[in-house]
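See the structures that follow.
Readers should treat all values here as calculations from the given coordinates under stated rules, not as data from a laboratory. Remember, it's a predicted structure, so these values are computed and weren't measured experimentally. Cβ atoms are built from the backbone, for glycine too; each structure is taken alone.
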Structure I
C-alpha cells in the first residue's frame, strides 16, 4: 500500500496516538499491590492489546482465581484515569499526522479502553480537541479483535468501512480492522509513518458530514 484511497482515518489510542504502555502497566501493578500481587512486565507486554477485563481475567486465571477481579478492574481504571491527566504523552509522529489530517478528512479514535480512560489519555497528551468521533469498548460493547469498534466509528463518521484507513499497533487491532473491511497500517513497522505521510501530502480535502 503506497497511497490508500481513504476518506476517513481511525486511530487506535494506546500505543498508537499515545505512548501509554508504562502508564497502564504501573496502574495495573498499583491496583494489584492493593491485593498483594504483582504483574511481570514481559507478561503484560505480550497481552497489552487485550481490553482491561480480558487482561485481568487472564492474570487472575494464572493465579488460581485468588484475586478480586471486579475490584482490580475498578481500581486499575481509576488509577489510570488519575495518572493519565498528568503523565500521558503523545506518540509524536502519529499525533502530528492527526493534527495535519484535522480538517482534511474525518478522523476518529477507536479504542479497547473505556471512555473515561481514553478521554483522560487524550486530554493528558493534548489531543482531545482533534477528533470528530471517539469510540471505545463501552460504546461498541465488545473489544477488538471484534470489528464493532471500528464499524461504529465509520458509522458515526458517515463513511463506508471500505473507505476507512485504520492506524494500529496491536494484533487485536489489526485483526479488527481487517474484519471490518478497512485498510490498515501497522504503526510498529519502520516504513509505516513515512508511507502514510506521503499519502497525506498527496491527499485533498473531501466533502464531509459528521452527524
Structure II
C-alpha cells in the first residue's frame, strides 16, 4: 500500500471485566470463543485477549480486550448484528462484570498489526466545559508522540463517535511497539523529556485508563 495514500478505517475496542469467581479455564475458553469473531466478513483486523498493567485513575477495572478494524461504520454495524457475534456475546455476557466500548477513525498504511507487537492503549475523559481549542491541543500532543519517540511504530488517535458505551471517555489512542523492550524505552524517554506535555494533559483530563496488550 502506498505510503502517501493511507487507508481510513474504523477502530473498535471493547473492554471486558471477567467476574473474579469465574474459573481460569472458563476465562481461557471465553478468549478462544471471542477469537471466532475474526471470521466475520467485515472484519479487517482482529485480536482478543487479556490486558496487562492496567492503570486506571478511577475505580474502573478491566481484564480483557477486543481490538478490531472496519472499512466503514456500516461494516462495524454489520459486525454488531452478525449471528456469529450475537452468539459469542450471548455466551460471554454471563462471565462478565462490566463492558466498555470506544470507536474512532484512523488512517494508516497498514491495516493489520504484527503478531508479538506490544500495544499501549489509552482512553481519556476530558474535563467538563473544555474549549475546542484545548481539546485540539491535547489531540496534537498525543499525535505528536510518534515524531518525538521513534520506538512507536504506529500511533492511532481519535475522538470516540459511539457515546453509548464509552463511560464518558472521548479520546482514544493506541501506540504500537515492536516488543516489550521498545515500550520500556518509550516509557523511560517519556519520563525524561515529556514533563511539559504531561502537565498539559493533566490540566485537561478528568480521568484516564491506560494499559498494555501483547498481540498473540
Structure III
C-alpha cells in the first residue's frame, strides 16, 4: 500500500507568512494552479481514494485531484490542522512578540496545556488514528490532503522523530510525501515538488 501525503496548495495567508490553524482560508490563484499540477501528476497513478481535511484550502486541493480521477474527496475531521487560536492570523515575528512564552511551551512540550491551542501530542494522536484506519482498509494507493503541522506529526511518528525534532524537515505547499506500508510504514520520498516545475 502507498499513501501519498499532500500538503494543501497555497493561500494568500501562506504568501503573507501568517499562521492559519483552523481559519478557513481558500486557495489563491497560484494555489489552484498548484492543485491542478498535483492532479496531473496523480492522473498517471491508480489512485483509489482521496481523503481530506474539511478546511477549504485542503478540500479545494483534494477536489481538484479527485476530479481528475473521477472521484469525490472523502472528508475526515481527523485531518484538520492544529488549532492555534491564540496566534492565528499573526506572523511568526508577531507571535513571538506577543506570545513567546506560550509558543515556546507549545513548541517544546508535546503535552502543553494552553488555552485555545491544541497540543502537538493531540494532533499526533489523531493523525496516527487516521493513518491506522486507512491502513486497515483494502486500498493499494490513496491520496491524503492535510496541513503542515498535522502532516509533520504523522511523518515524525513514521520516522521515529520526537517533538520538537519535527521542525528538522520542510513541508512546502502542494508537496507530496509518499509512505509505503508493509510490515511497518516507511517514507519513500519527502516534500517532493517536481510536479510544480512543469508548465
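When you work out mean count of other Cβ atoms within 10 Å over residues 81-88 for each of the structures I, II, III, which one comes out largest? When mean count of other Cβ atoms within 10 Å over residues 81-88 is computed for each of I, II, III, structure III gives the biggest number. With helix-only ellipticity at 222 nm (-39500 (n - 2.57) for each DSSP H run of 4 or more, over all residues; to 500) coming out at -14500, pick the structure among I, II, III it was computed from. The read-out was computed on structure I. Looking at mean count of other Cβ atoms within 10 Å over residues 9-16 for structures I, II, III, the greatest value goes to I.
If Cα extents along the principal axes in Å, for residues 129-168 alone is computed to be 25, 21, 19, which of I, II, III is the source? The correct label is I.
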